[in-house]
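Asker: So, here come the structures, one by one.
Bear in mind that the values in this text are calculations on the coordinates, not laboratory data. This is a predicted model, so every value here is computed, not measured. Cβ atoms are built from the backbone, for glycine too; each structure is taken alone.
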Structure P
Amino acid sequence: MVTLFNTAISSPIIIGLTILYCITESIATYDIRLIQWKKHGTLPHNTQLLPKWTGVFTWLSWLVLVALIFLNWKYAIAVFIIAFILKVLPVLETIGKLLVTPFRSKK
C-alpha cells in the first residue's frame with residue numbers, strides 16, 4: 001500500500017523509482033564528467049559530447065528523488081547517500097557510459 005512518507009521499501013513503485021533514479025543519475029553523472037573533462041582539457045578534442053537533450057536526465061533524476069522523498073523519506077535519503085558515494089567512485093559514471101553508447105555520434 002502506498003502511504004505518504006511511509007511507503008514500504010518492498011513496494012513495486014519504490015523499487016521502480018529506485019531503478020529509474022539509478023539509470024537517470026548514471027546518465028547525468030556521465031554527462032557532467034564529459035563536460036568537466038572537456039573544460040579541463042583532459043578529453044581529446046575530437047571526442048563528441050552527448051546531445052543536449054540528455055540534460056533532461058538531470059531534471060528527471062531530481063524529480064524521481066523528490067517522488068521518493070514523498071513516498072519514503074528515510075529510504076530516499078539512504079538512496080541519495082549511496083548514489084553520492086557511487087558518484088564519487090566511478091561506478092555511476094561507468095554505468096552511464098554504457099547506457100549512452102547508442103546516443104553518441106560516431107563522428
Structure Q
Amino acid sequence: MAKDKGVVVSFRVDRHLADMLNKAPDKSAFIREVILRSFYRVCPLCKGHGFVPEELSRWAARQLKADKAEHCECCQYEYPRNTLPPRDQSKTRRRRFVCPHCQVHDHGH
C-alpha cells in the first residue's frame with residue numbers, strides 16, 4: 001500500500017509571522033504540530049512525552065478494561081464508556097464505534 005504523502009495547504013500570514021516561520025528549522029512540522037495542538041490536548045498521563053512509567057501504564061490499562069472502553073475504529077484510541085454519549089442499545093448487532101471527535105471532524109472512515 002502506498003504511503004499517503006499528504007495534501008498541500010496554503011494560507012496567508014502577515015510579514016512578521018512569515019519572517020518568524022522562515023526561521024523555524026522545519027516549517028511544515030512546526031505548523032502541523034501547532035494545528036494538532038488546537039484539536040487535541042496534552043495527555044495528563046504522559047504530559048506530552050508519549051510514554052509513561054510501567055506502573056502508570058498498567059493502571060491505565062486496568063482502568064480502561066474496567067470501564068469497558070470503546071475502541072474508535074478511526075483514531076484507534078480507547079474511550080471509557082462513561083465519558084461517551086449514550087448509545088442506542090436496541091440494536092442487536094454491534095456497530096463499529098467512531099468517537100465523538102472523529103465524528104465531529106468527519107474522520108470516521
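Asker: Taking helix-only ellipticity at 222 nm (-39500 (n - 2.57) for each DSSP H run of 4 or more, over all residues; to 500) from the coordinates of each of P, Q, which one would give -22000? If you can, show how the numbers build up before the last one.
Answerer: On the way: P: -22000; Q: -10500.
Among P, Q, the structure yielding -22000 for helix-only ellipticity at 222 nm (-39500 (n - 2.57) for each DSSP H run of 4 or more, over all residues; to 500) is P.
Asker: Also, I was wondering about something else. Using distance in nm of label points 7 Å out along Cα→Cβ at positions 73 and 97 as the calculated read-out, with 1.3 as its value, let me know the right label among P, Q.
Answerer: Only one of P, Q returns 1.3 for distance in nm of label points 7 Å out along Cα→Cβ at positions 73 and 97, namely Q.
Asker: Computing semi-axes √(5λ) of the Cα gyration tensor in Å, for residues 17-56 alone gives 29, 11, 6 for which of P, Q?
Answerer: Structure Q accounts for this read-out.
Asker: Of the structures P, Q, report the one carrying the highest value of relative contact order in percent (Cα under 8 Å, 6 or more apart).
Answerer: With respect to relative contact order in percent (Cα under 8 Å, 6 or more apart), the highest-scoring structure among P, Q is P.
Asker: If mean count of other Cβ atoms within 10 Å over residues 9-16 computes to 12.5, which of P, Q did it come from?
Answerer: Working through the options, I get structure P.
Asker: Identify the structure, out of P, Q, from whose coordinates log10 I(q)/I(0) by the Debye sum over Cα atoms at q = 0.13 Å⁻¹ was calculated to give -0.52.
Answerer: Numbers: P: -0.52; Q: -0.76.
Here the read-out was taken from P.
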